[in-house]
Structure P
Amino acid sequence: MTGCKPLTDKEIQGILKAFKGKYATRDKCLFILGLKAGFRISELLSLTVGDVWQFGEAVDAVTVQRKNMKGKHRSRTVPLHIEAKQAIRSWIMELSELGYTDKESFLFQSQKSLNKSINRQQAHNILKKIVNNNKIKGKVSTHSMRKTFAASMYDRLGGNIFKVKEAMGHISVNSTVSYLSFKQDEINNAILA
């Protein structure tokens with residue numbers, strides 16, 4: 001997390017247009033879900049088809065089980081943004097064409113094994129390749145998706161750090177404050193003005 005930055009709207013649009021290849025829909029779904037739900041990459045990769053898809057449609061809220069959460073203190077449920085639901089729908093439709101929509105299957109399946117999810121390093125490599133192709137400056141990692149979510153929540157919740165804490169699923173407000181360290185850019189810009 002340290003040093004990685006949240007993405008700007010322009011950077012997000014560039015990344016969304018850059019997904020190509022056989023797994024473009026899967027990778028785009030992972031990216032959008034990361035931006036719109038704010039889960040950590042390991043939490044996203046733990047999701048199964050059944051966690052996000054029921055009765056022929058995307059669920060209204062997704063829950064990551066406690067055993068897959070950082071610290072394993074509690075599970076976390078997040079309502080799904082319409083863009084996340086659309087991305088899930090597109091990916092599930094591709095999976096169903098291939099016959100891979102068993103509810104126990106991992107949502108972000110590895111191309112090597114249907115019984116495994118892609119791993120954190122693969123997710124990082126996918127994002128890093130697209131970031132490099134878009135010539136996005138600064139440190140960008142899969143955690144940038146979560147930082148982007150934090151920045152979005154901070155702005156939408158009027159800077160209320162305690163509400164952002166809840167949206168992030170943090171136990172301590174100190175964790176939330178560390179996510180908002182990107183606000184240092186505003187301080188730097190004020191100094192340079």
Structure Q
Amino acid sequence: MSSKIAVFALAAALSSVRAAPLWGQVRVQAVTLAVHGGGYSAVDDAFNLQTGTTDNFKPGFVLGGSVGLQLHRNVELRASLVGAQSPLRVNGTETGTYLNRYYVGADVKGEYALGSGITPYGLAGGGFVILHEKGTSAGDKTQGFGHLGLGVAYPLAGRTSVFVQADGLFYSLSGLSGPTLSAYSSAQFDVAWSAGLSYRFPL
């Protein structure tokens with residue numbers, strides 16, 4: 001159910017960009033498709049409302065994809081769908097409980113190509129994240145999130161590029177109804193590090 005909601009929201013985000021008044025005034029120069037994957041870590045501990053203790057999440061993984069609309073040689077609007085998972089630890093011991101996160105967001109991407117072809121870039125944006133305790137039928141919880149990212153891309157043959165990227169994600173861990181994670185609440189700062197490929201379609 002979560003994946004269907006996320007796909008629908010991603011399509012809606014792209015449609016809203018196209019429907020904006022600015023669309024008729026700015027020429028889209030290219031469309032970029034990208035996929036990436038890597039590691040994921042929750043920097044902040046999670047506060048247990050029942051025991052009063054702070055527990056943490058063991059590093060997990062992240063997978064994602066995006067569609068970018070290049071409006072200027074240095075500016076791109078990007079819609080993305082990213083999934084991440086990590087296990088809960090209490091007193092350093094894994095509990096067998098996993099938190100799934102599905103991020104549906106939009107970013108402004110600023111980039112600058114150097115003479116060598118290396119292109120540093122930055123991302124800023126946000127959207128909503130669907131939180132789900134894996135393996136349970138408990139209802140998902142949707143929270144808003146903020147996003148900042150930094151990366152470096154390098155062109156390969158043709159229109160393909162390889163990139164590495166680091167992301168910071170800000171959201172609230174609260175309101176879950178699963179048997180374990182419903183006891184937790186706190187502001188979260190998570191980080192992801194990944195590598196990926198992108199393909200550019202000039203228009």
Structure R
Amino acid sequence: MKFQNVVRYEFRVFGPDLTRIKDALFSLGAPQPQPLSRETYIATRLNIEANVKIRASRLEVKVLRARAGVLEQWAPVLSTVFPVAAKDIEDIVAPALGIELDLEDTGALTQSALLTLAEDQHSLATVVVEKNRTLFDLGDCEGEFSELQIGGEKLQTAAIEAIDAVAAVELLRRYHLDEAQNESYAAYLQRRLF
């Protein structure tokens with residue numbers, strides 16, 4: 001993803017059948033199929049302003065910075081391989097999830113230790129999401145269409161991302177993609193899990 005490690009605007013929808021949006025994306029840019037991924041999200045019941053996930057042995061955290069009309073502006077704040085320093089968990093991950101942790105003299109946490117810690121918190125839940133993603137380079141924007149499996153449920157998600165909010169809004173309006181409600185992974189998973 002060309003906007004993966006930068007502050008960006010996002011618009012995302014979830015649903016059982018997003019064929020109309022998929023067709024629009026395929027008409028706009030050449031599809032770039034991605035390898036199947038298996039990601040573990042840590043969701044919180046306390047807010048929808050943090051996206052915390054483990055992908056390919058990396059802990060990735062982004063936080064919601066602003067809302068601009070139909071768009072949300074997300075900023076990456078942590079991307080690191082395991083084991084992860086306890087200080088990063090205390091100072092970055094825990095506040096993003098709306099909790100406080102005191103890990104005392106713990107040096108670093110493995111992926112397994114972090115997931116166990118999350119599962120022990122009443123306000124948190126973990127969930128595995130399998131993604132079959134296709135990306136689309138749309139000039140000033142990037143599109144994404146994914147087939148998801150969460151537990152036994154199959155569904156789809158589509159997104160538009162851009163550094164420039166105006167470019168994203170113009171693309172969304174031109175192809176009537178903004179008719180659905182913008183819902184981040186954090187919001188969708190909170191609604192589904194809690």
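Only the coordinates and a few stated rules stand behind these numbers; no lab work does. Remember, it's a predicted structure, so these values are computed and weren't measured experimentally. Cβ atoms are built from the backbone, for glycine too; each structure is taken alone.
Some notes on this structure:
- Source structure (of P, Q, R) for Cα extents along the principal axes in Å, computed value 55, 36, 23: Q
- Test item: FRET efficiency 1/(1 + (r/R0)^6) of positions 104 and 144 (r between Cβ atoms, R0 = 35 Å, to 0.05) calculated as 0.30, pick one of P, Q, R: R
- Source structure (of P, Q, R) for helix-only ellipticity at 222 nm (-39500 (n - 2.57) for each DSSP H run of 4 or more, over all residues; to 500), computed value -6000: R
- Source structure of the calculated read-out (relative contact order in percent (Cα under 8 Å, 6 or more apart), 22) within P, Q, R: Q.
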